[in-house]
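J.: For reference, the structures are reproduced in the following blocks.
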Structure 1
Amino acid sequence: MNINKDLTLNFIFSLIFISNISFSQQINDEVKDILISTFGKNSTIKFTKYEIEKNAATKIEKQVKQKFFDSSVYYYQIINNDKINGYALLDNVYGKSLPITFLVLFDNAGNIISSQIVKYREQYGGSVKNPQWNEQFIGKNYSSSFEVGKEINSISGATISVNSVTKGIQKLTLLIKEIIENGE
């Protein structure tokens, strides 16, 4: 009886592991497509898992009033003709109860080129995936105001998602500033 239980648990864990691999690959493919469509097919994309320094994380979290989802984010440098053409950061924030995976693309000065929801997992509030809603972040940077209801439009039925994603994007503008200033 214990052998069957162990086999069942191993099978379930294997399925979870396999589904996470394919899920991660799906997100990687979507991010790559977004980066290529924005920066061009001739771009070289350098990718790394960027560990956020504790002091920087604390400072940013205090300013934005939202914790980072993890101690790292996915960091992309987009290179054309041996020069950095832009940056991208992939991160998560919590919606009501599940993570929302989002990507923010930046120019060399840390201004937002675009933001996109890569994976939305909640039943409600999915309006934050709307490209028109995301367009309002274009041109914003670390010194911009991200006040929902003033500079950022609220969405009826998506209050939690709007606030979470907005704060997440603001955090990444502050983080990319740190990254660029440190020459990383």
Structure 2
Amino acid sequence: MTQVFRPRATFLFRSVFVVAALVLAGVVLAGMAAVRSDRAWGVGVAPEQPVPFRHDLHAGTLAIDCRYCHTTVEHAAYAGIPAADTCMGCHKEVWRGASVFAPVRGSADTGEPVAWTRVHDLPAHAYFHHGIHVSKGVGCATCHGAVERMAVVAKAETLSMGWCLDCHRQASATGTTAGTGGARLTDCSVCHR
């Protein structure tokens, strides 16, 4: 039987398939790297807030303890956002007429909370309890970064499942092996309930 294509054409045809496969693999790998990057997770992003609250001033310069504003951090899942009355305790006297505090004054007058934009937000399918972590000695900066040095709070870590598992593995290796209900810290049921 005679050959339909010349050897050069066969070589070119095979080369095109190999190059196409390599390009496809490169695109897939680049896509995987992109979705796992800090940028994709919002690390370094500081969302716009209704009031330009300065953690570097309050937690840094004035050394106000995080628990003064985030009152439920030691015993609840959610750390809590302070009520406007907490802010107005000082700001009735300090900068009380400043226009930037209008949302806080309005909240104090109406009882409607200030519409803060969450910086650190986990998906609904992931269970996280601040109180458990605080009681085990995990400091705020571990997840939130050095907020006492941030003029505007930005997300400091990915808070991805892999990032959390790295911390849980390290805690397991150092002897803190039990999570909730006796489960190991790396068991799925610890975070996914």
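J.: Identify which of structures 1, 2 gives the largest calculated value of relative contact order in percent (Cα under 8 Å, 6 or more apart).
T.: Looking at the calculated values, the largest one is 2.
J.: From 1, 2, which structure was distance in nm of label points 7 Å out along Cα→Cβ at positions 40 and 160 = 0.6 calculated on?
T.: Label of the originating structure: 2.
J.: Among the shown structures 1, 2, from which was the value 19.6 of mean projected area of the Cα convex hull in nm² calculated?
T.: Only structure 2 yields this read-out.
J.: Which of 1, 2 yields 4.0 for distance in nm of label points 7 Å out along Cα→Cβ at positions 112 and 136, as computed?
T.: Label of the source structure: 2.
J.: Please state which of the structures 1, 2 yields 4.0 when distance in nm of label points 7 Å out along Cα→Cβ at positions 32 and 72 is computed from it.
T.: Corresponding structure: 2.
J.: Where does the value -14000 come from, among 1, 2, when helix-only ellipticity at 222 nm (-39500 (n - 2.57) for each DSSP H run of 4 or more, over all residues; to 500) is the thing being computed?
T.: Working through the options, I get structure 1.
Coordinate-derived values only; no laboratory data. Remember, it's a predicted structure, so these values are computed and weren't measured experimentally. Cβ atoms are built from the backbone, for glycine too; each structure is taken alone.
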